[in-house]
Structure P
Amino acid sequence: MAQVRVTVDGVEYADDVEPRLLLVQYLRERLGKTGTVIGCDTSNCGACTVHLNGQSVKSCSVLAVQANDSEVTTIEGLARDGKLHPVQQAFNDNHALQCGYCTPGMIMQSIDLLGDNPDPSEHEVRHGLEGNLCRCTGYQNIVKAVRDAAQKMKPGAHVDTETPASVTSGT
C-alpha cells in the first residue's frame, strides 16, 4: 500500500491505496466522484478527463499515487454556489450533449482549452478537443458551446447562470 494525499474539488483526502490504482478508480470508487466516467480504459476517449494541478489529464492514464500532493478538479467541483461553470452552462444552452457520457470529459477539456486560448476559432476548438470522443453529437453543438462559453467568459461579459448545478453536473 502507498499513502496518497490529494485535494479533490477543494476537499483534502489522505488514503492508503494500491500503487497500481488508477486516478479514475480512486475518484469514482473511493471518493464517489462518479461524474468522472470510465469510457475506454485506454486513454483514447477522454471521458475521464479531470484537471490535475490546473491541467486536463485523462485520469485513466494517471496512477492515484502520481496525484500525491496535487489538486484535482472533477466535473462535480466546477459549479459554485449552485451556479454552473460558464462552460457547463454553454453545453446546456447549446444542446451540446445527447447521451451525456462524454460530456464531463468534454467540459473539462474545453475549460483547459479556453484557459490556453480564450477566443478559439472553430478549427482551434476541434483541434483542442481531438483527444475527446463523442459518438452521438457530431460535434457541431459542442464546438458551438465552447465558442459561446468563450464569449461569455471574456472580461466584462454578462453570464446568466440561473440553471441549478445538478442539471449538467455529470452525475
Structure Q
Amino acid sequence: MSAIATLTKKYVNELNGLKTKVLDTRKTTPLLRFLEKEAVLIGGGHNHRMGLYDMIMLKDNHIDFAGNIEKAIRKTTDYLKSNNLNLKIEVEARNLDEVKEILKVGGIQRIMLDNFSFEDIRTAVELIEGKAETEASGGITLESLRNYAECGVDFISVGALTHSVHNMDLSLKAI
C-alpha cells in the first residue's frame, strides 16, 4: 500500500497547478481493492469506481452489443428510470465521431477519451464544452501525464497505480 500511495503522489505532483484529477481504476488485486483504493486516496488521488454498482460505464463492447451509442445510452437511461436508480453514466469514446454522437444523444455525465492522441483530446474537450466531464485513459504514463492534462481534461485514469506497482524495499533492521 505504501508503494501505491507513493506512486499516486508522484502522479498527483506532476499535475501541480492544473485542474485535472488522477483517478485509479477497478484493476486491483483480488480481495485488496478497498485497501489499494484507500492507498490511492492517501497519495492524493481519487477513486474512479469501487465496483460496478456506483457508476455505469458503457465501454466499447457494450456499445457494440447494443447496436450503437444511442441505443446503449437509451437502454441504460431506461433501465435506471424503471428501477428508480440514480447513477452517473460514463461512455467510452474511441474517436471524435463517437464523441459527437455521444453529445448528440446526451443524458450522460462523463465521456472517457480512450487512447486518443493529444490533438484529438484537445479537439474533444473543445467539442464537449463542459457538457460532460472528460476523462483521458489508455496507456498514460508519468512521463505523458502532464501533456494529457494540459489538453484540458477533468480526469486521467491510471490503472498502473494499482495493477503495476512494485513493492517498496522496506527494512525494519536497526543499524
Structure R
Amino acid sequence: MVELKVLTLIVTGMGSPSFLVLQPLEEAVSEGKSRVVPICVGPNEALGLGAVLEDAKFTRPMTHDLMLDALTNLDARVDHVLINDVKDGTFFARLCLAQHGRLIDLDARPSDAIALALRQSCPVYIDEAVLEKASFPYLFNRPYDEEAIVEDFKSFLDGVSPDDFA
C-alpha cells in the first residue's frame, strides 16, 4: 500500500466530469517529477469533496457529515481508505472503520470514502498494482510551485475525456 494525498480537485462545470487528483506521498515532487492518479467524479461527489477541501461550513449537515455523526454515535471512526482496484476507468475502494478494537471493511466509492477520510484526517492508500496501472507521470518544468502546477494540470485536463482513462 502506498499512501496518497489529495493534490487538487478540478471542477470543470455542470455536465462535464470533475477530477480528484491524488499523488503518492513518498513521491512528492522528487527531481521535478511525480505520478498522479486522476479519478473522474460526478458533480455531487465533487461538491462533497470540495466542501471538505475548502473547509466549508453549512447550516445543515451534508451527507458525509451525517454519516460521520452516525458513526461517532455508534462509537466508530474511519480508520483508513484503500483504493484497491480499477476496471475500465472505474476505481474501487474499501472504507475501513474502527469500532471497539475491531476493523470493519466496507465497499465504497473512492469519492465518498475519501470525503469521509478527509473529514477525519485519516490516511488514504492505494494498492501498488493499482497505482502502477492507473497513475500518470507528471513532470514539473520549473521549481515546485503548487499554484503553477495546478494550473498546468487544469490545462492538461481541458483536452482529456473520461474515455482516455479506460
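All of the numbers you see were taken from the coordinates with simple rules; none came from a lab. All of these numbers come straight from a predicted model, not from anything done at the bench. Cβ atoms are built from the backbone, for glycine too; each structure is taken alone.
Remarks
- Of the structures P, Q, R, the one that -12500 was derived from, the read-out being helix-only ellipticity at 222 nm (-39500 (n - 2.57) for each DSSP H run of 4 or more, over all residues; to 500): Q
- Each of structures P, Q, R was scored by distance in nm of label points 7 Å out along Cα→Cβ at positions 82 and 138; the highest score is held by P.
- Structure (P, Q, R) behind the derived value 1.3 of distance in nm of label points 7 Å out along Cα→Cβ at positions 26 and 74: P
- At a computed -0.33, -1.33 (log10 I(q)/I(0) by the Debye sum over Cα atoms at q = 0.14, 0.32 Å⁻¹, for residues 98-145 alone), which of P, Q, R: Q
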